[in-house]
Structure I
Amino acid sequence: MSPLPYFDADAINQAVSMSDAIAALHHAFQNLGPLHPRTQIPLGPTDDLLLMPAVTPQGIGIKTVTVVSDNPAKGLPLIHAHYLLCDRQTGQPLATFDGSALTALRTPAASGVATQILAQPDATTLGIFGTGIQAVGHLEAMLSVRHAIDTIWVTGRTPAASEAFVTRFAQDSYQLLTAPAAQTATADIICGCTSSVNPVIPTASVKPGAHINLVGSYSAARREVDVDLIATASVYVDEREAAQVEAGELIAAATGSWSFDQIAGDLAELTTGQVGRQNNDQITLFKSVGLAVEDVVVAAAVLAAQ
């Protein structure tokens, strides 16, 4: 038996562009079928082992993910992940993938799907909180779905991190600037791409009509916005049941006057046109905890591109 093909980060990114991933997820969410919860095993106060199984028409897959908060200080990635894709009909293993690279592609692509539907069509400014791999992916995803963006503000954990991000990703087609949180939060589209345990996006700066993507928190221990912003915004999620277990911002808000019953819609409802932006002043917020089905869809797209 020949060894399973392995797709590293370069192979994944060469096979499927961000625009391709957004289109694949948009199509897939219209007919996903039953979803499967992931298993979260604590490795410490802020560290986790995640097991993410999924079955979709595109295939069967499972991703193993470790999140170790001390890794960046050691010069290592915060997250390590590995992925196995199997044939939907036979269960036969088809290929393995760099799971971190899949996450780096499918998470911003899911935000791209939500942004394509919910953000103002003429959005020209983008604010990014964070400077890691998800910030990089969200920069690409937002530019893929809103071509009028010409000004981008970045707020990292430190000024040095923000400056390094700007230096690395500056282009002639847009103005990329470091900015304080209060400035970054005034953008037409805001992306929270941090692993913060405390809110980083100042509610008072968010303007009417803004669209916000939050991808950093995946447990009750983490949150990027406060309860006031959750209460003010129309909240959309990737999937309701997963959000109730893993969306730190929403879990915190639900301890007060906000309720999970107030969720305006999920990705399946957004992509089938059942829900969407209601008016120009509405603040829309898409909270993603990441779904295993997204990995299957993107992994299958990578394999199909060979």
Structure II
Amino acid sequence: MKKQLHFCLIGGDLRQGKLAECLANDGHCVHTFGLDLLPEPLSLPQANTLEQAVEPADCVILPLPMCGENGLNLPFGSMPCSPEQLMAVLRPTQIVCAGMVDRTFAERAADQGLVVHDYFAREELAIANAIPTAEGAIELAMEELPVTLHGAQALVIGYGRLGRLLSARLRSLGAQVSVAARRYDALAWIGAEGYRPLHIAYLEETLPSYDVIFNTVPTQVLGPDRLSLLAPGCLCIDLASRPGGIAFEVAAKQGVKAIWALSLPGKVAPVTAGKAIRDTIYHILQELGVFL
């Protein structure tokens, strides 16, 4: 790295706090807003106002996901902030990076001459995030199941980055792993890699046999009919982003234990997750010629 930059980090969870520390340790100037209530307070400048945080920044980093229910995603911030308030203080000369960018925000930003770079859409971050997500899912299963994963009948729904990593880790622990996918090329790889391949459209016959099901597909694959087929005590862990893949209200009524494990990297491995975001931000900056 050849150039010191001024970063502004706004909101987010524990991984954003670790990201701020990583950037500061790399020699950058870092200000934060909306991270003043972190369990472990940052030893970095905390801006009193949004304007104070944003004004000197070369690069503004927004949280992952960018928006929550009441504006920007600020779970550890004492003052709420709306996308409109942020838009009012950003300048076209600033580099703006965010995770899971709100479409309306991106469109309005473009009208102001701003380009918003979605770091969550980057393949390198998706792969890096899949590792702590897989580990966190296994940790959660170990905590919730009354049996060991060794010898357990496990179903992984979806065979993308996360499905592949999770399946391998479950097998290494001795689980009997079945994997469901829609595409026939994915099913061919599932079989070639030694798992039991299943088409998502035809899961009904096997559903009563599982001790634990991990879903990675962000569309409903476990609806009322399929949930009714599960064996008593089957644990369902949904790892998919919104809208998820499990009918949770139905699961609760039917007595199925279903957990929606969102944002696991920030919960189980915030240091690793923060470093992965930092590396991805650096890649974006390098592609923009900032470090050249």
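Every read-out reported here was derived from the displayed coordinates using simple, explicitly stated rules and does not represent laboratory data. None of the values given here were measured: they were computed from a predicted structure. Cβ atoms are built from the backbone, for glycine too; each structure is taken alone.
So the values come out like this:
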{"read-out": "Structure responsible for 1.8, with distance in nm of label points 7 Å out along Cα→Cβ at positions 157 and 229 calculated and labels I, II on offer", "value": "I"}
{"read-out": "Which of I, II leads on Kirkwood radius over Cα pairs in Å, largest value", "value": "II"}
{"read-out": "Comparison of I, II - label where distance in nm of label points 7 Å out along Cα→Cβ at positions 45 and 117 is highest", "value": "I"}
{"read-out": "Structures I, II, by relative contact order in percent (Cα under 8 Å, 6 or more apart): label with the highest value", "value": "I"}
{"read-out": "Computed 17.0 for mean count of other Cβ atoms within 10 Å over residues 13-20 - originating structure among I, II", "value": "I"}
{"read-out": "Which entry (I, II) yields the derived value 21.8 for mean count of other Cβ atoms within 10 Å over residues 21-28", "value": "I"}
